[in-house]
Structure I
Amino acid sequence: MSDERSILAKYGQHKVVVIVALLLASLVATGFVWAHKQVHIIADGKDYTVNTLYTSPHKILQKAGIALASDDEIRLSTTSVTGGTVIEVFRAIPVVVSYQGKNINLLAAKPTVREVADQAGVPKDKVRLVPGDDTRPVAGMNIKAIALSEKVEEQEIPDLYQVVRQPDPTLEKGLETVEQAGENGLKKATVRVRFEDGVKVSSDVLAEVVAVAAKPQIVRVGTREVVDTSRGAMRFRDVRYMEASAYLPTDGSAEGLTATGIAAGHGIVAVDPDVIPLGTQVYVPGYGVGLAADTGGAIIGDKIDLCMESASEAWRFGRRTVKVYILE
């Protein structure tokens, strides 16, 4: 009999150990261990880490001494590093949402401008928010919800003419003449127009058809670089139209000397050295080849003074516009 009691006692102790082990396993499986993990709290610009037995976020915040107002909100997430729970507190702040000509005043406790716009009833489609959707709201922020729209319409747009430049060896270098005047054509275009709050901001052409073809402007461009003079054909590097006057050899000085020290006479011309350097040969039709060797107080810019041999010749010449070839 004593042996049977001993066997039963040992069996009972073993059974108790098994039951305790099963209870522990059950507690682990039902999440009891979660009660001991760390919870991170972000509130009022500070980070907290707490160890708690609570599973309710509101009780965890209360235990941490963080009070919530009625308009405040919280968000739960998981840290990517430890996998722990994060509770972030968003305080209600005053913001204004401007949409369709109205200002909507709100107390919002949202992490993004887009969620504040949702709270104000602003649709997600065809709306652009300023600041952008993911911007974090701050107190006093004015959020603009801009309504986007577009329409496709038919328009007539000008088809601008092209300028065609054709070399012409019969014209002197530097000269151009229009042989055919250009005329704009007309295109019929399908255009998509974009609007923001009803104001046109951009457009692009989807398709176009030429209704009236443009007429190009044809310009003949001179390439001839020689001019016929009494001394034969001479090459020139530039042509200018200048205001010309006449003077006598003694007009500059009693000795009849020029600014360069050489004697004045027919073929000596006065110029502005900033326009035609002294020592340059020029050709003036009706006057002949001349040498830029003199200056004058009134000869500034596109002006030239031609030396004549007699007063009568100078009076006859007077003042006129002449074509001046600057020779090479």
Structure II
Amino acid sequence: MFSSTIYQKIYKKIKKYDTIVIARHTGADPDALASSIALRDIILNTFPKKKVYTVGFPVSKFKYLGILDKFHEDLYENSLLIVTDTPDLKRVDGVVPSKFKDSIKIDHHPFVDKFCNLEWIDTASSSASQMIIELVFHTKLKMTKEAAEKLYVGIVSDTNRFLFSYTSSKTFDLVSKLIQTTQIEFTNLYEPLYLKSIKESKFEGYVAEHFTITENGLAYLVCTPEMLEKYEVDASTARNMVSEFNYIDEILVWMILTNEKSGEALKGSIRSRGPIINEIAGHFNGGGHSFASGVRVENEEQFKELLTELDEGCKKYKNEQE
């Protein structure tokens, strides 16, 4: 539980700076995008004269969540950086935090790096979007209906429609208050989040058909640039499809890896139904939650090591359950 101090400290910094840049992690998911874009719109609604930019590489599948701003070097000068949904420095997308005059981190992942001057980390929170809602309700920041819709989507996505264990009574309390105060029609927000093209559906079928599954319950697939081009999906969209393979009896841990060009490092998204994976992901330029993490492997040797550690994690978990 946090006292009002952290909310007021964040609010005072936001109020102080005329220029604010908001960033999030690479390979952005809906929570990362929703929390950063909504926070920009909330700050502008509260302080219309400020210059506020949300930056990072776009993800075509989630472009409906809002437009991102272009970053230029001049924005480092006398500016405040706010980073949402990002535990480690190496995964901050598009900016160098140390170049800003001041900085804030708002994150719900387990602590990895301290790279901002003020850090609010709440691992009990379901999502960064939930933390933004909490911040608004404890300060003079002014919510908008559009921002509320984005934040609702961020929570729904990161909790898998409130199914994951880190969904709490506090999550429901904040969502209820959000709906009551903004009157968002939340049932209309599910379709754009889950709507997919026939090519994406066919690609999803390809993934299911071509997963390599080990005896211990590790499933994985490397999506080549040629494969992504054939199905007309980008790398981030492909990795985000990892969430579509929950509750398959024979699979405990599953992973999709992609790269934009042959020879580049592979970025992967991992999910789990039991084995703890974020500690393993931390060995491979990644990290995240106990059951949802990202990785980055630079070469074939690292890739094999990653598979070995994940498979051993599955084996250990199965033995413990028996």
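Values in this text are rule-based calculations from the coordinates and carry no lab data. This is a predicted model, so every value here is computed, not measured. Cβ atoms are built from the backbone, for glycine too; each structure is taken alone.
Okay, here's what the table says:
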quantity	calculated
Comparison of I, II by mean count of other Cβ atoms within 10 Å over residues 255-262 - largest value held by	II
Structure from which -4500 was derived, helix-only ellipticity at 222 nm (-39500 (n - 2.57) for each DSSP H run of 4 or more, over all residues; to 500), options I, II	I
Entry that produces 134 once volume of the Cα convex hull per residue in Å³ is calculated, selected from I, II	II
